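Got some structures for you, see below.
FYI, it's all coordinate maths here, none of it is from the lab. None of these values were measured; they are calculated from a predicted model. Cβ atoms are built from the backbone, for glycine too; each structure is taken alone.
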Structure I
Amino acid sequence: PPPRWIWSGTAICGIPSEVSRAMLRGWHANNGVVLGNPRLGFVCTGQTVDGQPGLEGYYKEWDHDLAPEERLQFSPGECCPPFRPDLAPWLPENTWPEERLQKVLRNYAMEYVTSILPETIAVLGPEEGGHLAGAAARLVGMHTFDEAARLLGGVEAGAAGFAKAFTRLARGQDDDAELQVEGSAATVRQTSWRLMAEREALSPRVFDAWNELWVGAALAHDRFMRVEVTERRDRGDPCWRWKFG
């Protein structure tokens, strides 16, 4: 169960209990407010980061409006009932084919980035927030490149090979990426950025930080390859354009 799947490999060992609690306060404990029900709160009965088998808990409606500090409560002595697949909701295959399910998983994963990058920069400011988000993105790009390459069936050597993989990933996000190869160099052009399509008035540092993901991936592919952004729509250009060489 979640959130074990969120933490890749042994990364969960570096997540303090306070981080998990902060997520619960910002999400689970806030659902009553979002739904317009000030009596609805969340009771957490277990956290994976505390050595328990999963993030567990339940929503409860009290008989009075909850103060902010009451919306999240902990009851570690309680235990969830055994999971029963026969009682779990299911999606009919005729309206939820595999391709649609895969798109849902993709969109769900993308939404994390859509939310995290702008909020990090908004909360911490463009300098500190942009630096921290960009550094994290570069590390993620380096750390996950081999797995991404495996899922793509391999990435050809050189700048052209990386640009082809970049284009496939961009199109997988429903962006209109176009690849052009010229000798040992390659360029990718796109006019859309679906990841942030619904966000308005974004700081330029959001794109800077997100682009570090590809810089990190490129470093893992070929540490001597250069990634240059030559055009940016968020700065008035007609498209985004990357040059790899």
Structure II
Amino acid sequence: MHTRSVLEVKVLISSYFDAISEKIAEIRAGESDNIAHVAEVCAHSIEAGGVIHMHDTGHMLNSEMVGRAGGLVVITPFTFGLNVSNANSFREKTASQPNVTPEIVALALKKSNIRPGDVLFIGSVSGKSEQVVELALQAKAMGVTTVAITAMAYSPKLESQHPSGKRLYEAADIVLDNHAPYGDAMLAVKGLDVDICPASGIAAACILWAVCAGIVENLIANGIVPTVFRSVNAPGGPEDVKARHERYREKGY
């Protein structure tokens, strides 16, 4: 087995930190105005009794933004799915499968706590899947402000799976570009046929915490003190978190 020196190993580590730092700088330069606008939209929604919802296709936003110390209690995850176990190889070979995505999305929205005037963030790096586009279109039609977090260097080059031909950035009200490169991964490595270290997860988290900071700034400027989580692991944490949930339940912000 070939043993590499610590110095050699650190080259890629250093390259990653350089790449992600540059990506965050790009986001700050290119998205600050959009982030400020989204924060203002969210603050207005909260002031009017609205809720901020997060729907992500698997790149950590729901777990990153919901229930975190320093995060807003008003931020709520929105997930849904339909699992059917009924395998039959003959039918699967000979019969076409009906498209039920619109019905699933409609039912999910109907059964959810999403209401007109709310804000729904939808995270998808590619933005091409039928479900995220359908969700954006249906939510927007019911009076929800939809915010896409997607990769504008990537998504426009992909073919949509939605019947309309739209991708998420074309279906949502507002677009926040995570500045991930085509294919998402940032680092080319000699000896590998694929790049490594995706940008989208850290980038999206950075964007959303900036939005969160902007929401707090807007609310406080308007005389509203939002309910913010304290760490559950601090002394008295569980009781404090419970009290903050109760405060939010009472005030709605």
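Once distance in nm of label points 7 Å out along Cα→Cβ at positions 128 and 192 is calculated for every structure in I, II, which label goes with the largest value?
On the way: I: 3.7; II: 2.2.
Looking at the calculated values, the largest one is I.
When mean count of other Cβ atoms within 10 Å over residues 64-71 is calculated for each of the structures I, II, which structure yields the highest value?
Details: I: 12.6; II: 16.5.
Result for mean count of other Cβ atoms within 10 Å over residues 64-71 over I, II: largest is II.
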Next on the checklist: Say we calculate mean projected area of the Cα convex hull in nm² for every structure; which of I, II gives the highest result?
Outcome noted: II
Item to check | At a computed 16.4 (mean count of other Cβ atoms within 10 Å over residues 168-175), which of I, II | outcome: I
Next on the checklist: Once distance in nm of label points 7 Å out along Cα→Cβ at positions 112 and 200 is calculated for all of I, II, which comes out largest?
Outcome noted: I
Next on the checklist: When relative contact order in percent (Cα under 8 Å, 6 or more apart) is compared over structures I, II, which one is greatest?
Outcome noted: II
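For distance in nm of label points 7 Å out along Cα→Cβ at positions 160 and 224, the calculated result is 3.2, so let me know which of I, II that is.
II
One of I, II was used to calculate distance in nm of label points 7 Å out along Cα→Cβ at positions 88 and 184, giving 5.2; which?
Numbers: I: 5.2; II: 3.5.
Comparing all candidates, it corresponds to I.
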